[in-house]
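The following blocks contain the structures, represented as structure tokens.
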Structure P
Amino acid sequence: MYKGKTFLVIIPARGGSKGIPNKNIIDVEGKPLIKYTIDAAIESKYVDRIVVSTDSEVIAKVSVESGAEVPFLRPAALSTDSAKTIDALIHAVNTLKEQGSTYDYLVLLQPTQPLRQSYHIDEAIEKIVEIGTDSLVSLSPVHEHPILMRTINKQGMVSNLLKTSSTVRRQDFPDYYKVNGSIYINKINEKFDENLSLNDNKLSYIMEEKYDIDIDEPFDLEVFKLKLRGE
């Protein structure tokens, strides 16, 4: 709780993963991948409850052993490749409400972004409450600057992605950021419905680029291991 507001963490972790089999619970330097996210949430000063939304009994068992709750299993229809995260979140909020638990804000922490720290969660919570907005999204500075990005039409002609001249010294490039997937916070109100686009959350929380990683392919796991070792 922070300033009278309650915060529910939902960690979505469905069983099917193609790029890396059993990705969410694969062992990384001695502990399951999902535990890095659970640990960060446990260490937060403000998180009231940590719930893993999964369709897998195995992931549920690992999650509970790691300190999270799994008070229900996610329906198969919300666990397919085409299922939307927002639908799983709505299911979680509604199921918990039916069980007698309601919260002011939902904090989405994806297990595939394991470098986020507890202080990132706390700073994001403090910011959304202090500013008083309905939604927040974490961002990281871009490495490949969009001022140098191009699209190519069917005739092979090049167009600038940004409608501006790219004849600019690199040190004068304007700042740009990308959604890094680490933290999403949304107020649980009438706007929290299936039309919500989490990546379009409004308030920014900027994280250093070194915390930006998305575990999707085996190569990403190796990069993560190197970062954990400080290499």
Structure Q
Amino acid sequence: MRVLVFTKYPQPGMVKTRLGQTVGLEHAAKLHEAFIHDELRMLTELGANVTLCCDPFRPLADYERLFGPELRYTAQHGAHLGERMLHALRTALQEGGDMAVLIGSDLPDLPGQHITEAFAALRAAQVCLGPATDGGFYLLGLREPLPADIFSGVSWSGPQVLKKTRANITAAGLTHHLLPAWPDVDTLDDLSAYAARNRNKKSRSMDLIRALGLVENAWKP
């Protein structure tokens, strides 16, 4: 079960900037780090083979100091997000294994069953997509490399990312499977919704939200 986690180093002002506008850039960076830890814990419980695909503005050794030596670390390559994702997935498939799944790093409570469903779906479909509630996607799974132009016309900051990507996949004659939708945590409203969903749970992210008082009524378990 090969899972790639796309991320940036949790440096204030470089990550979670929309969230940082309301909670502060330092707190936003700490939340980003906590989100990654919670995702990695979920993937470890699944027994996944995890690669952290890192934005290269910081050395890989910096990431390893934060997240531990047991992971594999690699730098992202490409001019834009689409190129970087395609390169990472193509490399993973070339290195072995018949399928690979890529997720983002703002999914602190993503259910593990979404990952297992993705791998099950890829036995039949060529592509698997996890729709995010903002119009993008939180997961991309493949069992063969995608064409280089599969993200042609996709505006990565817009609300039509998933719709355009699906249209391109269909136009390329590829089959795809849609997972259940799941929200990213990008804004204070997203953070409040996350805290409400997890109000009776203990996690690194929830502990930080409570300790910093970032969300009103972030109930303790």
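Derivation of every value follows stated rules applied to the coordinates shown; laboratory data play no part. Fair warning: this is a prediction, and the values are worked out from it, not measured in the lab. Cβ atoms are built from the backbone, for glycine too; each structure is taken alone.
Computed over structures P, Q, distance in nm of label points 7 Å out along Cα→Cβ at positions 104 and 128 reaches its largest value in Q. Consider the structures P, Q: one of them gives -12500 for helix-only ellipticity at 222 nm (-39500 (n - 2.57) for each DSSP H run of 4 or more, over all residues; to 500) as calculated from the coordinates. Say which. So the calculation was done on Q. Ranked by mean count of other Cβ atoms within 10 Å over residues 8-15, structures P, Q are topped by P, which has the highest value.
If relative contact order in percent (Cα under 8 Å, 6 or more apart) is calculated from each of P, Q, which structure is the one that comes out at 20? So the calculation was done on Q.
Structures P, Q were shown, and volume of the Cα convex hull per residue in Å³ at 116 was computed from Q. Structures P, Q were shown, and P(r) over Cα pairs in 10 Å bins from 0, in percent, for residues 144-199 alone at 17, 30, 24, 23, 7 was computed from P.
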